[in-house]
Structure formats: C-alpha cells, structure tokens
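These notes open a run of structures that come right after.
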Structure P
Amino acid sequence: MVIPKRELLSGVVEVDETYVGGRDKGKIRAPQISSKKAINVVALELLDPKGFGRVRLKRIPDASEDSVLPFICNNVEPSAIIQTDGSPAYRSLHKQGYTRHKIVHQGSPDPAHVTMPGVHRIASLLKRWLLSTHQGSVHSPKIDYYLDEYTFRFNRRSSRSRGLIFYRLLEQAVVTNPITYEQIVKG
C-alpha cells in the first residue's frame, strides 16, 4: 500500500513516538524493555490555518536518535520545520538541515495532547482503528503492515473519488514484487 518514491512531508511537521500493541498490566507510563508493545514514530503535516495533511508511520526498535533520525530523513523535506517534544532523540536535527521547534512537556501545565495535538490525535485514531478493525489482536511482527494500511487510509480520507482509490491500490499491487505467505509470516 506504500508507494516507494512518494513525496516527502513538508512545511510544519509534528513528530513523536507512540506505543502500540498488547496491554502491560498495571503500567501507566512508557513501557519497559520487556514490553509487548511496539514503538512507532509518527510524522504529520500541519496545514495552515488549521487541519492535517499527510501522515507517515513506522515501527522503530527504540526511541533513540539512531532510530528516529533516519525515519525523519526518509520522510520529511530538509527545509521543513519539525515540532517535537523535549526528547534528546531529536537534538541533531539541525545537522540534517531541519529547523526544530522543541515543546517540552515535562513540568508544563498543558498536557501533551494540547501542545502537540496532531501526532497525539493520529496515535489515538490509530489505536482506536486497531481495536475496532482488528479487535485488539495486533501482533508485533505484523505491525508494519497495519501501519501501512492506516497510512494509506488516512492519506486518502478526503479523496472525492472512491473508485480511484481502489484503482491506485490495484496499480500499486501490479508494480510491487510478489511476496510469499512464508515471507509475510516471517516478517
């Protein structure tokens, strides 16, 4: 469902991480290393004066700079303004040609979903979609496929021609190399 050479996100882009997957009993904060949850990074274009543009999602092994920066470089124009939280994972964005607007949540009177509404709304909608469509049965090895499907659906949410969406999906299927069932299961 993902076009390999798609256009990069541009303008003002919010970026943050979210956790998706099984429930950690008794946990309220970020999951620990032994968690069943997958860490995903979300990038969302913000439109002026209001609204959301396109989204990009990807599972990453951890929330470190080594995992987050390649995602941003592969999905966002270097001239973009990146809005992030205070995480040190974004500290060298300026070296890649990005302008960073840092919003520190710790100690702030405003909750994160107020200061960075875009990525938190996407994360919330993604989790709700997974719960309703997949009945909460999300397996970590297959999370990339779920993220690709959600990205495809979200980026075409305002399409005026539903038939063209199906046509584009078929067109993409024809130009994509075939994958066997064993390759899908193994991830």
Structure Q
Amino acid sequence: MGRRLTLILGGARSGKSRFAEQLAAEAGCEVLYVATAEAMDDEMERRIAAHRTNRAAEWRTLEAPRYAGRAIEGEPDASIVLVDCLTLLANNTFGAEAPDSRQAREQGEKTLTEEVDALLHACAASTGWWILVSNEVGLGLVPPYPLGRSYRDALGRANQRLAAAADDVLFMIAGIPLALKGRIG
C-alpha cells in the first residue's frame, strides 16, 4: 500500500468518522484505530460506546487522548492508522489548562502544535496509510470568549499543516466526500 496521508475534514455530524471507517474497512488491511475521546460526562460515554460498537472487532484500538503521536510510535506498524479525531485531541490539550487565561491559551496552542508535530513524525516513520479525521471549525460562528477563539484558531492552523502534508484532503458535507486535494479512497 505504501505510506499515504488522508485528511478528512467536515463539520459536526457531516459523516467524517463513518466515511473514514468505511475507507479503512474497504481496504481490507490491518487497522490501528486511534481514539482521542475522553468520557467526561454521560453523553460522551454514550458517543464513545456507539463508536466502539460500530468499529470492526478485528481492529486494534489505541486510546490516546493526549500524546497520540508518541503513543502510535510505540505500537507495531499497521497497514492503516485511523486517528479519530484531531478535534478532540485539540480539546484535550486546551482542556488541560484551567481556568481560561492568556497563559493557558498559549500553552494549549503550543501543546497542540507539539501534538501535530508528533503525528506528522510518526506518519513519516510509518509505511502505512494514515487517515486523520478533524472538524473544520472555521465555518461557524466566532466563539464569544478568548479560549474558544484560541481553540478555533489553533485547530485551523493544525488542519492547514496537516492538509499541506497530506496526499489527499477530503471535505465531508451531508455524508458526501468532496476531494479538495488528491483522491477519494
């Protein structure tokens, strides 16, 4: 298959995760599923449980809510590495600092940059197909508070870096993939 990086972007409930999982399943290869979500409340626990139920039983799962790139490097190489999702990884880096302050926002941005660096490093060292899922948060409302704006801006910059490095960039709208760069599948 060879090393390849596909970035799948879209809004909330656009079908990003479902499509990423479909691509991985159709390839018929060994999959390492990297889950970045943390169950901080009942709703998130239900969402995580639904994702687990939908995921192929034979896939290896790596729970990595932080330091995902380093965690992946510690795993045996897989034909496909599916990271779902960068949005929650970013949330986890920003959520690590509290309360909202300039220092916390700057640390969140720095930590997210380090997370992206580590993911790109791990991807470059891999021989497999990487599928990264992330939300496009720049199309919505401007958050009314500084932490939200910092998060949106940092995730937007992270998505830009990943898109520049990617072979394929897909944008999901209502469950339909659009190729912005490269190919679909």
Structure R
Amino acid sequence: MRDQPRSDPLEASDFFADGVASRSPVPGTVARGQLKADALLETGMVEGKLATTFPYPVTEAMLLRGRERFGIYCTPCHGQLGDGQGMVVRRGFKQPSSFHVDRLRGAPAGYFFDVMSNGFGVMSSYASQVPVADRWAIVAYIRALQRSQYATLADLPVAERERLLAEPAVARAAAPDSQPSGTGHE
C-alpha cells in the first residue's frame, strides 16, 4: 500500500516517452457539461449573425422568470422600466442606454443575449452569474418591457379592449360623489 502504482500531478514518469506523468486531453475533448452544440442557445447567433428568434417558445413562466432575474441583475443600472435610470445611475455611475430607444427596440434578440454573455462598454459579462436559460428569459422580459412602452389599444385582444373601454364608465358610475364640502369631516 505504501508504493501505489499511480502518478502525482506534474511528477516525472518513466512510463511515458516524454517523461511527464500528467497527460494532455485528447484533441477535441469536451468537458462534461461544456458541449455547446446549439449555437443559438449558447451564443445568441445563427450562422455567425445575431439571432432574431429565441431558442425555444416564450411562455408566461419564462417571462415571469425573466422579470425576476431582470429585477435582480439588471435594475441596479437599467431601472425597473429599462429606461437606464437605475439606482447606481442616481449615485453617479454612467447611465446605460434606455431599452426604449429605436436602436435597441430594433436590435435582434441575440444582441441582448450577446451583451449579457460577453459584456459591452462598461457592462461586464454576466455569463458566470446568470445561466443561459435565465439570460434568454431576461431577453424575453426586455422585449416585453419594450412592447409595454409602445403598446396601443389596438394591440390588445378584442375582449380585453372592450373590458378596458368599459371600465372607466363603470368606475365613474360606482364612485360616490367626491366633491369636497370644505369641512373635511365627512
């Protein structure tokens, strides 16, 4: 047991012709969990160009996860609305661009994924902190934020549009007369 047939790392060895006990991986070896077979999913690119699509369908659960992750990782700089008015900006840090400018509203989904993954300007990479699926969820939420600031009544389903159009009349009819009497003791 004292003399085991093994080699310590970086130890010399007379077993191999090069005299080194530590072996290099076989060319083309990929560590477990590191195979990036789906370029769209892992890089936000398709054939070397920024993707305009998502790697899987955007669901309500994905948007909710994106909202949660956005609140944790993005709002300190980008603000709750994605307008670049986060808390660190109020403390003197450089303001990031609003997600609502035409340039970013027209940017492909892969652009946001790429920036989160690799960083851009003063924004560092979040690849080590935010998993791939969460980065895509954040991209979906950014798209929802962008849409929310430019949505029109015509964008709503007919049933929702009718409900919203009926609400103000119902609210006015149900509200008690709110004219002040001047006494303040109603």
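Of structures P, Q, R, which gives 23 when relative contact order in percent (Cα under 8 Å, 6 or more apart) is computed from the coordinates? Source structure: P.
Of structures P, Q, R, the largest value of distance in nm of label points 7 Å out along Cα→Cβ at positions 16 and 160 belongs to R.
To which of P, Q, R does the computed value 21.5 (Kirkwood radius over Cα pairs in Å) belong? Label of the source structure: R.
Coordinate-derived values only; no laboratory data. In this text the structure is predicted, and so the values were computed from the model without any measurement. Cβ atoms are built from the backbone, for glycine too; each structure is taken alone.
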